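Rule-based calculations on the coordinates, nothing more; no lab input. The shown structure was predicted, so the numbers you read here are calculated from the model rather than taken from an experiment. Cβ atoms are built from the backbone, for glycine too; each structure is taken alone.
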Structure I
Amino acid sequence: MPSHSAPLPATDPPPLRRVTVLSGGVGGARFLQGLLHGLRSGLVPGGSADTEVTVVANTADDWWIHGLKVCPDLDTVMYTLGDGIDVDRGWGRRDETWSAKTELEAYGVEPTWFGLGDRDIATHLVRTQMLEAGFTLSQVTEALCRRWQPGVRLLPMSDDRVETHIAVADPDSPSGRRVVHFQEYWVRLRAEVAAESVLVVGQEAATPAPGVLEAIAETDLVVLPPSNPVVSVGTILGVPGLRDAVRTTSAPVVGLSPIVGGTHVRGMAAQVLASIGVEVSAAAVGAHYGARSAGGVLDAWLVDERDADQLSRLEDAGLRARAVPLMMTDHDATARMAAAAVDLVASGRR
């Protein structure tokens with residue numbers, strides 16, 4: 001089978017009227033910045049400033065703390081695209097202060113390892129009040145976005161409560177292990193303890209949020225950005241009905257590898273991939289998602305240039321594959337990644 005890493009003859013790409021992205025937090029948000037930049041600037045083939053982008057965001061990182069409902073991935077996408085994110089941290093509000101966190105610590109209120117900034121607390125207060133008043137998470141997210149104007153339609157994967165927990169070794173426990181919430185694993189333990197397994201509580205009983213299945217069915221392109229394949233995109237696809245929607249959409253489905261040169265660029269993909277027995281490589285993650293022709297969810301998969309030697313493995317798995325630069329160093333570089341994804345699936349229709 002010929003390699004798809006070589007340039008293909010240019011043809012007019014089909015128009016992109018709608019794009020749907022299944023996104024985690026920081027990586028997904030930064031990809032979305034580049035995608036929107038590419039659509040508005042004409043860097044993305046077939047796209048324009050009028051292209052409608054729908055983001056289905058992971059909500060399995062959500063949790064309740066100090067009586068407040070916190071949705072890290074939804075907020076990271078909203079703040080990033082609404083120009084309110086702390087760019088250096090990649091999460092939380094810019095110009096944040098921490099007076100409430102300091103006072104809670106003075107009272108000895110746990111958990112002290114998870115801090116809510118004073119500005120960020122306002123978002124969680126509004127969300128919690130609306131949820132307690134009977135609004136759904138989808139309705140709350142729409143209301144919050146009216147302030148931030150992210151330039152996309154932002155949807156939670158589900159309005160139901162779904163939470164990721166991680167099992168880790170604990171020699172002091174009678175069972176030899178304990179289960180902690182995803183946030184404790186990521187923030188307090190810094191993912192430095194081996195993850196034995198990933199448990200997504202409430203997922204089997206969850207249903208896709210309103211508009212999610214329609215966004216996948218009626219789009220011109222589905223994108224899996226370089227978000228965590230297990231605890232971000234993986235939990236989205238794990239909501240009953242969502243994986244089938246991606247498998248059966250008439251739109252092409254393309255993904256971008258979060259693994260570059262044998263490791264993750266940011267986050268904990270290596271740890272959680274190991275917990276489910278998947279090799280930490282660009283080819284293995286593509287194969288983990290699988291080709292739609294073989295019951296998976298992908299038509300095409302982009303890897304970084306450093307992983308070009310893995311293209312044949314992906315092609316053998318039934319995936320169109322290409323190697324391009326995948327480091328999101330600035331908006332132009334990220335827009336070129338989005339353009340390469342569009343071109344790759346368009347080349348399959350030539």
Structure II
Amino acid sequence: MMGGSLALAARNRGRVDEVVGFDTDQAALNEALEKGVITEAAGTAAEAAAYADLVVISTPVRSIPQLVEECAASEPRPRLITDMGSTKSAIMASLSPEAKALFIGGHPMCGASDSGVRYARPDLFDGSTYFLCTTGAAFPKLYAMLQQFILDLGAKPNLIDPVAHDQIMAVISHLPHVLANVLMDHAGACTAGGKRALQWVGASFTDLTRVAGANPPMWRDIFLENRAALGESVIAVAAALQEFAARLLGVDESAIEQDIESAATYRQEMLEFADIIPETLYKVTVRVPDQPGSISRVMTALGEAGINVEDLTLHHMSRSMGGDLVLFVTGEDVAEQTAALLNGLDYPSRVSFLGDSSE
């Protein structure tokens with residue numbers, strides 16, 4: 001999905017006429033060719049890389065170094081090689097001097113829950129941060145070329161040190177997957193009063209564990225490749241949880257409230273950096289039936305009314321009950337307009353301020 005989206009964006013936006021693709025899965029390669037994601041299929045990675053202006057490696061992180069070496073050794077050599085892996089230090093440290101001279105590491109901060117080239121789309125990178133890590137051996141003009149290419153895709157290039165990249169990813173990307181998996185396993189093993197905890201979960205638990213169990217082979221490799229930074233983060237969070245448990249068992253009300261307030265302050269900083277002002281954000285909760293096209297009908301109606309949705313999430317309950325589609329919009333007036341419009345379409349809706357708690 002990631003590599004296919006980049007190929008589509010390159011053709012649609014990046015002034016690229018020819019995209020030669022290779023995949024060890026022949027069916028995926030054929031599908032990419034049939035859907036116009038690539039213009040030509042190659043038999044090997046080296047064959048695809050030969051004489052290319054830019055080689056993009058979009059594979060599991062543990063396979064990236066060997067593929068970089070293979071592409072760097074192709075004849076004629078490519079001008080530049082990059083990747084899309086979510087770890088950087090181990091990959092870049094393992095490369096030969098010859099490969100380092102051609103390589104600049106990349107990591108787009110975007111994605112989707114669906115995997116496979118069939119889900120590729122050219123707008124995936126719109127507005128997203130695209131981290132770049134240089135080896136120090138590649139020519140500056142190659143970095144400038146890659147930077148312009150990323151801008152053409154619609155993303156925002158951001159230069160970062162490989163070690164700093166991995167430390168940040170450990171905290172904001174890899175650790176959440178670890179916590180989701182641990183929480184899911186903990187709840188899955190919990191039975192009380194003859195009832196399984198998993199049968200009574202609410203929206204908060206569903207949101208927190210959304211990424212639990214995602215692509216086990218891929219995430220196993222990511223965890224292990226970034227094990228130093230991720231291990232430090234896991235230890236730090238484990239210590240913080242122990243401290244919270246001590247405050248809880250000691251009935252330290254003041255400290256517990258301070259923990260919550262501190263989290264609220266950091267979350268507000270995060271939202272403001274993303275241009276989302278918490279003080280003006282409202283939730284519109286819409287009950288939608290479990291029927292084909294129901295969510296599409298909601299979004300089409302909002303689009304036709306010129307209502308911008310800042311974010312959304314779906315809490316599915318059951319086939320008979322449907323679920324709650326939670327829309328986040330800016331301003332109370334817009335929220336009320338949204339609810340009125342959807343109520344008129346027989347989708348029961350209610351408005352609440354972002355700071356309100358429903359659980």
Structure III
Amino acid sequence: MSNNLIASSDKTSLVESRWEERDDVSPAEALPLSITSGTGPQIREISLTKEPKIWAVAGGKGGVGKSLICANIAIMFARMGRKVLAVDLDLGGSNLHTCLGVEAGKLSIGDWLNGRTRQLSELFMHTREPNLKIITGSADPLNVLNKMDRREHTLIQELKKLPFDDIVIDLGAGTQDSTIEFFLGADEGILSILPEPTSVENAYRFIRTIFLSHLRRADVPDGVKEIIDTAMDQKNFLGIRTPADLMAVVERLDPVALEVLQKSVAKYHPNIIVNQVRSQVDIDIGKSICSVCRRYFGLTVNYVGYLEYDNSVWKAVRAKNAVIHEFPTSILTSRFERITRTLLGEVKGLFP
């Protein structure tokens with residue numbers, strides 16, 4: 001693979017400069033990934049006895065391949081005999097249906113938000129995979145973002161009532177409120193990152209945001225939550241610049257709350273995928289990000305895999321088809337299979 005992005009030495013400085021490492025922050029203990037997996041009859045039993053597992057795919061910035069990842073992971077789940085629903089919640093910029101090779105539908109998530117449909121099942125569209133359905137956002141109204149305001153929790157609860165094994169959600173780019181709410185409300189969050197400066201910088205901002213937002217959901221007093229809110233602003237008057245600073249302030253205020261926050265962080269493990277890699281240095285950026293998250297945030301991030309830069313992606317998009325369908329024997333198809341099995345706990349990831 002050729003490396004046309006940045007030189008190896010620049011890659012190292014990129015990660016270290018964007019992700020300030022602190023030796024005084026103790027990493028949280030890595031907990032085993034808690035995922036139930038299986039095939040055949042076991043999966044059907046899961047459908048009858050458990051709520052669907054919700055997977056949310058996000059990107060710190062646009063153009064990082066989240067819709068590509070969402071579509072092809074959903075297909076892989078379906079081919080494993082699991083009942084799957086793909087949901088396009090990239091509000092105002094939906095194209096998941098194109099990545100799945102499905103024509104834009106007349107109904108979309110906007111119809112549920114506007115009250116034109118009461119049941120999410122009315123929005124289901126079929127795909128080429130017998131076990132995979134999709135809810136598109138292709139016909140959403142222009143004010144769809146406003147319609148979603150403060151309804152994220154309700155939508156997640158409605159999704160959990162549906163008869164599927166897995167629900168894979170394609171989220172919008174960046175750190176807007178609805179994206180963060182869905183990412184944290186899902187059972188598993190997956191962040192797509194490109195091995196380039198802008199994407200790494202935005203990935204840092206995204207992980208910092210979900211880290212603080214996750215802490216705010218912990219069972220701590222309102223006064224501690226106000227401190228976490230203050231830490232959202234890096235120029236805050238308390239001088240909180242790092243997670244270590246935040247924890248030090250909380251420790252002085254409420255040592256019991258500090259223990260609650262530390263336990264909350266230890267139980268949360270987002271996943272990352274590095275897309276469009278061209279070299280081993282690109283691949284290693286994922287490991288560097290995970291390592292810095294552990295030292296800087298005390299957060300264990302799972303590096304579940306990478307995808308090579310491949311012309312088959314744009315060819316599949318032009319053909320309005322999924323990569324797996326258009327190029328079933330490609331390297332990317334095998335990568336998606338391994339990533340999917342890693343997410344299910346059947347294969348060990350690249351980090352930790």
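Table for the structure above
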| read-out | value |
| --- | --- |
| For 5.7 (distance in nm of label points 7 Å out along Cα→Cβ at positions 99 and 339, calculated) the corresponding structure among I, II, III | II |
| For 66, 47, 36 (Cα extents along the principal axes in Å, calculated) the corresponding structure among I, II, III | I |
| Structure with the greatest value (metric distance in nm of label points 7 Å out along Cα→Cβ at positions 59 and 171, set I, II, III) | I |
| Which of I, II, III yields 25 [relative contact order in percent (Cα under 8 Å, 6 or more apart), calculated] | III |
